[in-house]
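Colleague: Following are the structures in question.
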Structure P
Amino acid sequence: MGSMFNNYLFHPSQMGLVMTESRTKETFGETAKAHLVECYINQKYGRYKDLTNKYLEKGTMAEEDSIDLYSMVKKKMYAKNKEMITNDWFCGTPDLYEGPSIREATLIVDLKTSWDIPTNWLRMRRKKHYGRWV
């Protein structure tokens, strides 16, 4: 795949696709391989899938309300972070942080807004969550 892909930065949300286990003794599973090919195409040709649906649109529309709700529950005012951060492997724009700046954050928060109550409960029941819940 060449050296132009050596410094590729992943979004943390992609880790579920890249870290899938192979059903055989191969290094990567089929899901991971397919995602890595997509990342390579993005990098080499500048071609990206146009991903949009009603669920993502709702999350975008409800983002400020989610931040307000989180602020009320935590009894501390938060504002949407707009600064992207990177390290050697990842890049992303966390929703909120505590600390003097995003680069000196003591806590980073990435909010998720469920489509509806049943979706939220099913998601909590089926998946492992490594973050904090309000």
Structure Q
Amino acid sequence: MQVYIVLILIFAIIITLFALFNSVVVPVSLLFFEVEVSLALVIIVSTLIGAVLTALIGTARKIRSGKEIKGLNKKSTELEKQIAIKDEALKQRDLVIEQKDELIISQRKTIEEMDTNASNVATAINMTHETVDQ
């Protein structure tokens, strides 16, 4: 920022010196008027008009950028909320999946126990039949 101000001051000094060294009276035509004015005044006024226009354009850009940044920040916040909601939904889904996996494992163990019991019963029945047949 300080460099910017220093550059502006140097530029202003150069323009002022240039204007003072060119202090001849010159005719200036403005639409339907013609005026004779010092060239120094024309240079200084032209420079000031250019500076004001540049400042206005710069300010307009800053305002537009500020609005755009504000809108993007709002959109970012909304998206972050959506991500948080979806993350929570995913956690809930993962918890349900984990519970179902545990239930499946438990049911498989029960089925294996039932198969083992059924095999034991079948073996016992076969042994009983063999004993009865003898």
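Colleague: Out of P, Q, choose the structure whose coordinates give Cα extents along the principal axes in Å, for residues 40-103 alone equal to 46, 33, 13 when calculated. Mind showing how you got there, number by number?
Modeller: Values: P: 46, 33, 13; Q: 92, 11, 6.
So the calculation was done on P.
Colleague: Among P, Q, considering only distance in nm of label points 7 Å out along Cα→Cβ at positions 32 and 64, which has the greatest calculated value?
Modeller: Details: P: 4.2; Q: 3.5.
Checked P, Q; max of distance in nm of label points 7 Å out along Cα→Cβ at positions 32 and 64 sits with P.
Colleague: Another question about this same structure. Using the calculated result 1.6 for distance in nm of label points 7 Å out along Cα→Cβ at positions 56 and 80, pick out the matching structure from P, Q.
Modeller: Label of the source structure: P.
Colleague: Can you say which of P, Q returns 3.9 when distance in nm of label points 7 Å out along Cα→Cβ at positions 88 and 112 is computed? Mind showing how you got there, number by number?
Modeller: Values: P: 2.8; Q: 3.9.
The read-out was computed on structure Q.
Colleague: Could you figure out which one of P, Q the value 6.0 for mean projected area of the Cα convex hull in nm², for residues 24-71 alone was computed from? Write down the numbers at each step before the final one.
Modeller: Working: P: 6.0; Q: 4.1.
Comparing all candidates, it corresponds to P.
Colleague: When FRET efficiency 1/(1 + (r/R0)^6) of positions 96 and 120 (r between Cβ atoms, R0 = 41 Å, to 0.05) is compared over structures P, Q, which one is greatest?
Modeller: P
Colleague: A value of -11000 was derived for helix-only ellipticity at 222 nm (-39500 (n - 2.57) for each DSSP H run of 4 or more, over all residues; to 500); which structure in P, Q was it taken from? Intermediate results must be reported in sequence, preceding the final value.
Modeller: On the way: P: -11000; Q: -32500.
Here the read-out was taken from P.
Colleague: Please compute relative contact order in percent (Cα under 8 Å, 6 or more apart) for structures P, Q and give me the label with the greatest value.
Modeller: Values: P: 21; Q: 12.
Comparing P, Q by relative contact order in percent (Cα under 8 Å, 6 or more apart), the maximum is at P.
Colleague: I have -0.64, -1.28 for log10 I(q)/I(0) by the Debye sum over Cα atoms at q = 0.12, 0.18 Å⁻¹, calculated from one of the structures P, Q. Which structure is it? Present the calculation step by step, with values, prior to reporting the outcome.
Modeller: Working: P: -0.64, -1.28; Q: -0.83, -1.10.
Of the structures listed, the value fits P.
All of the numbers you see were taken from the coordinates with simple rules; none came from a lab. The model shown is predicted, which means the values in this text are computed figures rather than measured ones. Cβ atoms are built from the backbone, for glycine too; each structure is taken alone.
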